[in-house]
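Take a look at the structures below.
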Structure P
Amino acid sequence: MHPADIAILTDEKADDPPEIGKYLIHPLSEGWKATGLRVTLLRGAQHFEPARLLIPHIDATVRPAKYEAFVQRYRRVANRRVTDVSKSSFSENLIGAGSRYSGPVIVKTNRNYGGLPERRAANAPRRSSLARRLQSRWTKFFGTSPSGVAWKRVEWLDVDSYPVFQRLQDVPRGVFGNPNLVVEKFAPEIEGGFYSVRYAYVFGSREITLRLKSRRAVIKGSNAEVCEEVETPPEIGGWRRRLGLDYGKIDFVVAEGKPVVLDVNPTPATSALERHRLTGRVTQRLRDGVLDLLR
């Protein structure tokens, strides 16, 4: 029996195929199968199956150490060096309590996507919908969050309501004492009354960048009113090489003509793409990038 061309390694707790179906790797793998490539899905690291290429697809900010020995058994590995995408590992926008920066700032989780993947893994309960709505409305109108929040103990945040503060001095002191949170300079990309964020999807030598526009300062696929394809700045290639990112998504804005990277995600989902009916376009653009790694 011939080994698979591509093995996709998922977390042992992931439910396949429903779990894998919400990620971009799913339509990509279906496209690879349609071209004759043999694709296998591995749940956890208990069973080794030979393959020409391994794609670790563990939705976590830090790839668990229990998978590293398994990953190293493969000669070709996508994102081999991408083991930590916490903001403190790559962000050039982080500022501390003693900074002299005078502009607006935003509070985020150090973990990716508000810490949601880790929250799911821990089976932790979400805050009530009422609490989430109250924080979201308070943040929208006052640029801060309720004083009753125990910021020193916050483990995760709703990604659509990261609090923005007009001054660093307005940030609650507990934020700086919490390793789960980071404070970044808030340098939005604004044009024609819209805030923008750009998503660069990459695989091998293939790439496509989309610009999402929203009336809200903190932009997500769920609140974007416009989604359009734009050119990928050459600086993104430099970020990819430094990070070792063969496959994934880089979120960034363009401030003063320079890309400012906000997030790095080696397991991009399709929710934003589905909302704007762009999953097919992105999949088609990236699909043959896997051939670069297979060679």
Structure Q
Amino acid sequence: MKTLFIDCNAQLAPVWQRVIRPDDPPIAVNTAPFERHDLPRLLAGCAICMNDHSYMPTDLVAQCDALKHVVFLGTGAASYMSIGELQGLGVTVHTIKGYGDTAVAEHAIALMLAAGRDIARMDRGVRAGTWMPREGMQFLGKRLGIVGLGGIGREVARIGRGLGMEVVAWNRTPRPTEGVTPVDLDTLLATSDVISLNLVLNDATRGIIDAARIARIKPGAILVNTARGALVDESALIAALREGRIGHAALDVFHAEPLKPDHPLASMDNVTLSAHAAFRTLEASMTLLRRAIDIVRGIVDGCQ
């Protein structure tokens, strides 16, 4: 079955060379940038598409007559394609869980620390010739609220406890976790000094942190999102940041990526940004690509 890794970037290309094996199914690799309208041309004759983080609109996928499987590198395929609509076209979307739980959790904590100590703002100031020490938050004894206790959320809890934080959490289904106190979502938002979003995006969680819930967030709290931008009402978040009701947002994910330089979030001092990089470690990338190749192998073997 003809397979194309459609968007292997400069970071993943050397990792790909480390994990691919001589006995793996043949997988063509595209490293050249492309526009969305190029999808039907690139995927002509391909039954399987490996996709890092490229958008796949349903109307364009419908023009890819041979396509039967999309292997998405991660869990957030719903941010880049309509899984249900593709299913209706006979295209199965495969996602990969658990490959980078520690990497994402460490990045969430890094964003928390950077936000709490205003590191990015001081960095910009020092580089511009402004020496302005800023008072930060001490995290020992502060309350860390985790929204979503999957593999990443449990890792965030582990590290937070190691920092001496009180950890509370809300999960859509009960998930007892040692050292973590379960609370309802509204209580978590109203009482946590730091809120870490670690939910998978789906129809039930899209927009779960809406304007009403943003209004309940403890004044001055830090909101960390390494999950998906669409979990949060972006307009309400921007308004709360401008008014100072939320102390700081530390964001790795956005409604539209890449974030444009003229986006309101890009010009706010109480926002710390990273480029959807939470899962980008060598260890996580190697695991991710190896699992993707194994999914392709399973599809190919199952059709032989």
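Observations, loosely collected:
- Among candidates P, Q, the computation of FRET efficiency 1/(1 + (r/R0)^6) of positions 4 and 252 (r between Cβ atoms, R0 = 30 Å, to 0.05) that gave 0.60 used structure Q.
- Here mean count of other Cβ atoms within 10 Å over residues 68-75 was derived from just one of the structures P, Q, and that gives 22.4; the source is Q.
- Computed -9500 for helix-only ellipticity at 222 nm (-39500 (n - 2.57) for each DSSP H run of 4 or more, over all residues; to 500) - originating structure among P, Q: Q
A short reminder: the numbers here are calculations on the coordinates, not readings from a lab. Everything numeric in this text was worked out from a predicted model, so none of it was measured. Cβ atoms are built from the backbone, for glycine too; each structure is taken alone.
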